[in-house]
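J.: Have a look at these structures, which come just after this line.
Each value in this text was obtained by applying a stated rule to the coordinates, not by laboratory testing. Being a predicted model, the structure only gives us computed values, none of them experimental. Cβ atoms are built from the backbone, for glycine too; each structure is taken alone.
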Structure 1
Amino acid sequence: MNFQFYFEKLIDSEDFQKFSSEHKDAFFCSGFFSVDKKGEDNKQNLDYFVPSINKMFSFKMNNKVEIVPVEDFGKNFKPEKIPDNVNFDFTEIEDMVQDRMEKDKIKNKIEKLLLSLQAKDKKSYILGTIFISGLGLIKVKIDLEDKKITDFEKMSFFDMVKIVKK
């Protein structure tokens, strides 16, 4: 499945068309995707920021499109516009992570991908937290323009427990 499928589903929805007619200055600023390899916990949310009222709205993309106001997105957070033509395939992202895991001799299996689409300095990125077998985590940053991994870090659940204890 690719990102454009969800984006087009949103644009074609009645709720979004009503929202965009009411908020002409709204722009696409982020997306959240959960890809569950073991179960059925897949989720897709696309977020829009409305500068004129300084509010963000998230569109849940389940069986139907549902709009949810985002209550607290951070006082100092200034979202950037993500171009409408950004495109990527979730399988491609997973393959990139899998290839890097093989290169780094990580033999665990991917169980779940939590992916956040964001923009910074006019570049679009995927920030990911990938849950792997053996209570492991991989944090990854993918530059969508160059289609390459810019940051990759394997962690263990126990590393996070140590951080919390400190």
Structure 2
Amino acid sequence: MKRLTVLRHAKSSWKDRELDDFDRPLNGRGRKAARRMGQEIAERGMRFDFVLASPAARVRQTLDGVSEHHRLDAPLHLEPRIYMARVAELMELIGTVPDEMSSVLLVGHNTSAERLVAKLAMDDDTGLRRRVEEKFPTAALASIELPIESWKDVQPESGRLVELIYPADLAD
């Protein structure tokens, strides 16, 4: 059994319109949400063996915020292919994760984050997948259990969505 957790970067700033999209930082609300998500991840006892993240500024700053309350002791791999990736590219990337890694955190962007979660998770009675398909807001986190022994065997609609956390659902 493997677990893939997908975290969408927190809210970014559009204040400087001249800034390249890749370099956009988090805004104040985004920094607060990243810290709050880190606190929630820690409270739920979530641990990761490996972190795959886009090198975009807003993703790195989201990880910094999360790390204020949750020690991400796992190796971090900043992967340029995550930025602007399509779901097929993310699936391919997931397939390259070393098999000794049981729990992986992938931190990236929408729409690929939302679509990846919807693609991997099977329909469920709780409506979690449907909720993701309706909206996967900034700083949202979804954790999927996958019935595989090797990451290269990941298949669409094979996983079970076991955690879905939206910042708006959390008390300050």
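J.: When Cα Rg over 2.2 N^0.38 Å, for residues 62-141 alone is compared over structures 1, 2, which one is greatest?
T.: Between 1, 2, the highest calculated value is found for 1.
J.: Now for a different question. Which structure, out of 1, 2, was mean count of other Cβ atoms within 10 Å over residues 6-13 calculated from, if the result is 24.0?
T.: The read-out comes from structure 2.
J.: Can you spot which of 1, 2 the value 31 was calculated from, given it is relative contact order in percent (Cα under 8 Å, 6 or more apart)?
T.: Only one of 1, 2 returns 31 for relative contact order in percent (Cα under 8 Å, 6 or more apart), namely 2.
J.: If Cα Rg over 2.2 N^0.38 Å is calculated from each of 1, 2, which structure is the one that comes out at 0.96?
T.: The value was obtained from structure 2.
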